[in-house]
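Values quoted throughout were computed directly from the atomic coordinates according to the rules given, and no laboratory measurement underlies them. Every value quoted in this text rests on a predicted model; they were computed, and no experiment measured them. Cβ atoms are built from the backbone, for glycine too; each structure is taken alone.
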Structure P
Amino acid sequence: MQDDRQDYQKNAREDRQEFAENQFDERAEWYDDRWRFAVGASLTAATFSSLSCVSTTVIVGGVTYHRCDNSWYSRAYSGGNVTYIVVNAPAGY
């Protein structure tokens, strides 16, 4: 019976540790998605598509921006490939 209690306690401790690690990973992913790209950074189309937010197209003064949560991007081309440049929010946003 004591072995059963020890096994239960060990399993419960492992479950708590796994939960804490998962929470940490999720917070780190959230942070990375929103803050890892500095203004002027360039993202490939694949990287932009893999962000965990839903992109919204916003046109301001004839310029098309892509908003992903609190981050703003402008579509560009590099070597014939589509890229997204991190930009400051347009005036009024």
Structure Q
Amino acid sequence: MPRSETTHVDRENKEALIKRLNRIGGQVEGLTRMVAEGRYCIDILTQIAAVRAALDALGREMLHDHAHGCLKDAVRSGRGDHAIDELMRVVARLAR
């Protein structure tokens, strides 16, 4: 069974991650308002780029945390090959 279905991860930076996600959610809500108000296309596209950049930065932070936490633990406990394969699959999805 994949770890994502069986493992609960306690994070030291959970509150900071939630704040970032809430901020990104606010940006997305702002995009909805911009479209509803008929704002200039370039302004909307600029905001889309900002949301993508914020999500990318969050993804990089999560990858860092995963590599230094979950992946390190998996390697130490003999599950390294599976964990590395899992990480590479998610990196490939993020890099699209």
Structure R
Amino acid sequence: MAEVEQWEYHTEIIRAHIDNPGVREALSRRWPTFKPSKFSPETMVPHLDQWGAEGWELVHMEPVAGTGSNMDIHFTGQAPSYSNEYFCVFKRRKHA
């Protein structure tokens, strides 16, 4: 019988912010002339790269209006709004 492929998952809220630790330095090494805005999605790249280096693949990313003190996700009505918070799902093969 063939072995069934198994996966493990990780979920996390990631905040895009230029002042996150190490972001400015990492982005200037990667893109020397790029000057991202404060909440630019590119400011998440160093954090995403860390997960990738550990074998995790980002399989879903969705902006959320915000999170509460218990990390619960806040939803709003149809009015336009902005957010720098993203719900992310990662997966990697489970080691036997």
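Can you say which of P, Q, R returns -5000 when helix-only ellipticity at 222 nm (-39500 (n - 2.57) for each DSSP H run of 4 or more, over all residues; to 500) is computed? Label of the originating structure: R.
Could you figure out which one of P, Q, R the value 21.2, 74 for Rg and Dmax of the Cα atoms in Å was computed from? Walk me through the numbers before you get to the answer.
Values: P: 21.2, 74; Q: 17.2, 55; R: 16.2, 54.
Attributed to the structure labelled P.
Structures P, Q, R were shown, and relative contact order in percent (Cα under 8 Å, 6 or more apart) at 19 was computed from Q.
Just checking, which of P, Q, R has the largest value of distance in nm of label points 7 Å out along Cα→Cβ at positions 9 and 25? Could the numbers behind the result be given before it?
On the way: P: 2.8; Q: 2.0; R: 3.5.
Checked P, Q, R; max of distance in nm of label points 7 Å out along Cα→Cβ at positions 9 and 25 sits with R.
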